[in-house]
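**Student:** Several structures are given next for inspection.
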Structure I
Amino acid sequence: MSSKLSNGKKGRFVSPGERLGVIEEFVADAGTYVRDGVIYSEVVGRVLPDFMNKRVSVYPLVRKLRIPKTGSIILGQVSRVQKQNAFVRIHNIGEKKISGFFSGILHVSDVQLRYVDSMFEICKPNDIIRAKVISEKNGTYHLSIKDRNLGVVYAFCSQCGYMLELSRQRMRCPRCGRIEKRKTSLDYGKGAIA
């Protein structure tokens with residue numbers, strides 16, 4: 001084992017890629033990985049050698065970052081809508097809050113299988129949408145809501161801000177009576193906004 005562990009320095013700070021020992025002396029446990037018979041730290045944390053059971057692990061000091069990746073299903077709020085694009089502030093990946101600030105762009109070609117003339121028929125500012133990350137080109141998250149379970153999950157009236165009710169494929173404001181269009185998810189209006 002490396003002299004750092006055998007000197008009894010339990011809990012010493014390590015960073016990813018730092019050598020912890022060899023597989024002949026210890027079994028690699030949580031927070032570690034093995035390459036060419038050498039055990040390395042996988043995370044930023046503190047070394048926890050278990051001399052009795054011949055195991056070494058690393059207790060993480062930094063929680064794992066949650067950032068959107070291609071294929072992630074995100075929940076976000078529409079911040080701005082233009083004829084061809086909507087801009088979305090991403091809040092969650094699945095049901096888990098993200099680490100940091102991320103935004104995505106939803107293009108009119110990625111909203112439905114049929115032709116759509118304008119994003120104003122799909123969503124409006126402040127709507128909450130569920131979308132899939134389809135690419136990460138140039139540091140920008142490109143989103144899609146083509147799937148039936150993707151789309152607007154909560155919509156708000158453009159006139160008075162009240163939550164719209166879905167009835168027979170149209171959105172109606174129960175407060176002011178305004179009728180609006182959206183591309184809704186199958187579970188529109190159900191569940192927590194998180």
Structure II
Amino acid sequence: MDQKIKNILDFWFVETSSEKRFKKDSKFDNLIKEKFLKDYELAITNKLDDWQESKEGCLALIVLIDQFSRNLFRENKKAFEFDFKAREVLNKIIEKNYLEKMNNSEKFFSLLPFIHSEDINDHEKLYKLMDQYLKDHPGIKDIKKFWTNHTKAIKKFSRYPHRNKVLGRKSTLEEIEFLKQPNSSW
């Protein structure tokens with residue numbers, strides 16, 4: 001396995017606690033920037049596309065493009081700029097049946113690009129994949145609840161209202177009211 005791939009996967013799946021992965025923490029964000037910004041830049045400029053020839057490489061690309069982008073560019077539209085590429089990598093994972101060879105945590109993170117999508121079709125694909133690949137995940141009940149909240153926003157607004165400000169989109173009055181409710185921002 002390529003050392004860069006190993007470094008990314010070890011950092012995310014071995015060294016980083018599950019609580020830390022989703023917590024807003026500028027110190028953690030800076031650590032990711034220090035360790036992985038150059039790899040992220042290579043990934044978004046297609047210089048790591050050969051990683052898609054392995055399960056580990058695809059997973060490392062998903063972590064770089066879909067997860068680290070949110071740490072690297074918190075409160076900035078760049079956090080979502082290459083979500084399309086993360087979905088492309090996920091489609092490659094599906095095409096090559098890599099999900100079959102992953103553990104529950106790897107499957108979960110591999111599938112996140114579809115829940116991050118603002119396209120309802122991606123959400124519909126996600127639920128089928130969840131039922132097939134995550135049914136034995138120990139946190140499946142919480143995952144379903146969390147992902148259902150995301151999908152409700154997409155069904156109602158065809159976008160994530162909490163992204164409007166950083167993406168320069170004007171919020172509707174209904175979206176503004178929605179954002180005052182719990183489970184409306186992620």
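**Student:** Tell me which structure, out of I, II, gives 11.0 once mean count of other Cβ atoms within 10 Å over residues 22-29 is calculated. Intermediate results must be reported in sequence, preceding the final value.
**Tutor:** Numbers: I: 15.5; II: 11.0.
It was calculated from structure II.
**Student:** Where is distance in nm of label points 7 Å out along Cα→Cβ at positions 54 and 110 largest, in which of I, II?
**Tutor:** Biggest value here belongs to I.
**Student:** From which structure (I, II) was helix-only ellipticity at 222 nm (-39500 (n - 2.57) for each DSSP H run of 4 or more, over all residues; to 500) calculated, if the value obtained is -500?
**Tutor:** It must be structure I, since only it matches.
**Student:** Work out which structure the value 10.3 belongs to, where mean projected area of the Cα convex hull in nm² was derived from one of I, II.
**Tutor:** Of the structures listed, the value fits II.
**Student:** On to the next question. Taking mean count of other Cβ atoms within 10 Å over residues 14-21 as the quantity of interest, name the structure among I, II where it is greatest.
**Tutor:** Going through I, II one by one, mean count of other Cβ atoms within 10 Å over residues 14-21 peaks for structure I.
The numbers here are math on the coordinates, done by the rules we state, and not lab data. Computed from a predicted model, the values in this text were never measured in an experiment. Cβ atoms are built from the backbone, for glycine too; each structure is taken alone.
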